[in-house]
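Read the figures in this text as sums done on the coordinates, not as results from a lab. Not measured: the values here are computed from a predicted model. Cβ atoms are built from the backbone, for glycine too; each structure is taken alone.
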Structure 1
Amino acid sequence: MPSALSRSASPELRASLFQFTVYLPGAVSSVFLGIWLSEHGIPADQIGLVNSIPILVLLALNTMVGRIADRARDWRYVIMAIALFGATVPFALHFVSDFWGIVLVWTLCTFGNGSIPPLIDAATVRMTRRTGGDFGQIRVWATVGYVVGAGGLGLLLTVFGADAFVPLFIAMALFRAIASLLLPRFRTPGPKVTLADATPSRLKDSLQLWFVLPLIAFALVNSGNAVIGGFGALVWEQGGVPSYFIGPLLAIAATAEAIMMFGWRRFGGRVTARNMILAACIASLIRFTVTAFNPPVAVLFAVQMLHAVSFGVGYLGTVHFVANWTEESNAAEAQGFANMLLQGASFVMLTLFGWLVVHFGSASFLLFSALSFVAMACVLVSLRLKPPKDAQ
């Protein structure tokens, strides 16, 4: 079956199928993990550490994994290896219940979840630029997968409670590993390398202030998105939101993101990458300011839809910004660097947010309102230092 599909389906279709599975395990954990940990006696401040310590490990490995992927014959081989690893380690969740045991196993699970997105996105954006395809039309299926995971599978929280977390997480990781076997070749055989071309460009040559600032900006904005994923369910439940609304609240954000990505090429093609990141900063300011005041559920649904811009538009802008200003020889490493900044900011905020929630509850989200202002300043300074050209 895999070989038949591999022969008949287009590379875009096969990449889309895998994208659909990329965030399924993460969607399940967004709904279940915080409550599952709480039922295992883990307090809120330690839940923050369970979410943040694995990210610290990813920080140390991200660019190295990207460098290895760039040197492989094709990015897909490294993606397949990580997906297979990510399908194996979750079984250990059945055998841990103490804090440090959970941290160790969840760190390994997070490596499987967190290392794949920058690799598949770097590979896909390069493939679509070569074939004339639309990166957003493929990447959107990752969002659709998240909607299915959070909105559909998340409803099982009401039926089975947090006990469903581990079996569902394992099933989704296995599904992703199987889909990785169908990935297409992202690179085409290149011309014979000449002596003049033998030295590839280096990532550090791109790391100038104007280039790094927009990446920092989106990292700050996205740290709020990460906190929603790690703490949203718990904060909302403690604030009186019925459990049957938690999955849909996470899913409506991803649904709005998917709609935006499907239509972006029609109405957003002329927006430069850094202006997309700037729009994400503004949406984040509105979203988290409203969320901080523990609004009614109907208002929460409305502001959750701003995720389409605070994450969706911002992420597309970041991927295109990196691709615009770097070369294929370090595509995965460059995207890994951007992802390292995302994870670094997420690590700090997830660690801090557990303490803030204990003392301030939902008002803790005001931190991300302040960070949105800082992020806007970063983008504006970058635009001043290096004005965009050719829609970059």
Structure 2
Amino acid sequence: MHIQSKLPNVGTTIFSVMSALATEHKAVNLGQGFPDYPMSEELTAKVYEAMKQGQNQYAPMPGLMSLRESIAEKVQHLYKTTINPDTEITITPGGTYAIYSAFTTILRPGDEVIVFEPAYDSYIPNIEINGGKAIPLPLTYPDYKIDWELVRSSITAKTKAILINSPHNPTGSVLDKNDIEELKQIVTDSNIFIISDEVYEHLIYDDLPHESILKYPELFERSFVCFSFGKTYHCTGWKLGYCIAPAAMMKEYRKVHQFNAFCCFTPAQAALADYMKNKEVYLSLPRFMQQKRDYFIELMKNTKFDLLTTHGSYFICASYGRISDESDKDLAIRLTKEAGVATIPVSAFYHNQKDDKVLRFCFSKQNRTLQQAVEKLMKI
């Protein structure tokens, strides 16, 4: 049987490729964004307790109400915005799924979505498989800022949505108040949706605020805002996230969700509903992760890599002009095989494989893992 591919230009994700290569060559994996340190024993104990208490059957389609109430409480505390947990929050199997479902909810064949590159690699396939057309716009190198005049000139009658991501994967750049004002001006009096990927909302450093779309009512009224528990509580393998949107939009979103995943893992939802009440856990996360970033930056001063600025996420990018003129993909493969350190080539985050000779490193690791990796990189 022959399948006419809906994604003819897509292969295995670069994360899977580099992680498999890292395993094959027993390399230190600073490529894929996952912690190698343990998550909270208190949280895992709460999952076990929920199981013992019999919370093992289907959760309600939008998620446990107790968890949605905890999320609404957090949003009120952080962003001074009142969210209705009954009608405006849906628990999803991960942040990527939350974004995919938003596209599925709004896109029709021929609709255009503005995406900023380098971009998380699921965005464009998500758009295309839903019949839309991605309009990729480059962020300015090396600070990876949005060129808002370019955005204005790229708006057409077919523009259905603008996708933003802050803190940004893969570069760690963050949106500021000026970016928000520019976005407001562009979408005012339009029918353009906003899809906001905020899975790294708590991983923001240098005392910068997170400019969540949830803080701005005139933007939230047209937005699907997507989050991840995995990034906040060091449990990426749980694949749990959530989407927040105005009630009328969420009603349509749930029509898609109910015939796809329907619901998510019940014991983890019950555990998170209780664990989230401890605000200090997520409030202390920026400080915890910034220490890792700063430690990695200090270590990397002993190498020939030139680190770019990062203010958020798990990641920091590095130029390697003093090392090689190879393509970033070739160097990433060689580093994995010969030096024993896996990274991600940033060209993988561009639809046209634009190569600025930059690699992405994940610093969300134990200090000894980072030290071991840099000891190997110092020999390059």
Problem - Structures 1, 2, by distance in nm of label points 7 Å out along Cα→Cβ at positions 63 and 279: label with the highest value - result: 1
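For relative contact order in percent (Cα under 8 Å, 6 or more apart), the calculated result is 30, so let me know which of 1, 2 that is.
On the way: 1: 30; 2: 26.
Answer for the origin of the read-out: 1.
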Fill in the blank from the handout: Matching -11000 (helix-only ellipticity at 222 nm (-39500 (n - 2.57) for each DSSP H run of 4 or more, over all residues; to 500), computed) against labels 1, 2 points to structure 2
Fill in the blank from the handout: The highest value of mean count of other Cβ atoms within 10 Å over residues 103-110 among the shown structures 1, 2 is in 1
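To test your reading of the models, identify which of 1, 2 gives 19.4, 55 for Rg and Dmax of the Cα atoms in Å, for residues 143-358 alone when calculated. If you can, show how the numbers build up before the last one.
Numbers: 1: 19.7, 66; 2: 19.4, 55.
Matching structure: 2.
Comparing distance in nm of label points 7 Å out along Cα→Cβ at positions 47 and 71 across 1, 2, which is largest? Let's see the in-between values first.
Numbers: 1: 4.2; 2: 1.8.
Sorting by distance in nm of label points 7 Å out along Cα→Cβ at positions 47 and 71 in descending order puts 1 first.
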Practice task
Give the label, chosen from 1, 2, of the structure having the highest value of mean count of other Cβ atoms within 10 Å over residues 127-134.
Solution key: 2
Fill in the blank from the handout: Highest-scoring structure on Cα Rg over 2.2 N^0.38 Å, for residues 119-174 alone (candidates 1, 2) is 1
Completion exercise
Candidates 1, 2; Rg and Dmax of the Cα atoms in Å computed = 20.0, 66; producing structure is 1
Practice task
Given a value of 20.0, 64 for Rg and Dmax of the Cα atoms in Å, for residues 95-214 alone, point me to the structure among 1, 2 it was derived from.
Solution key: 1
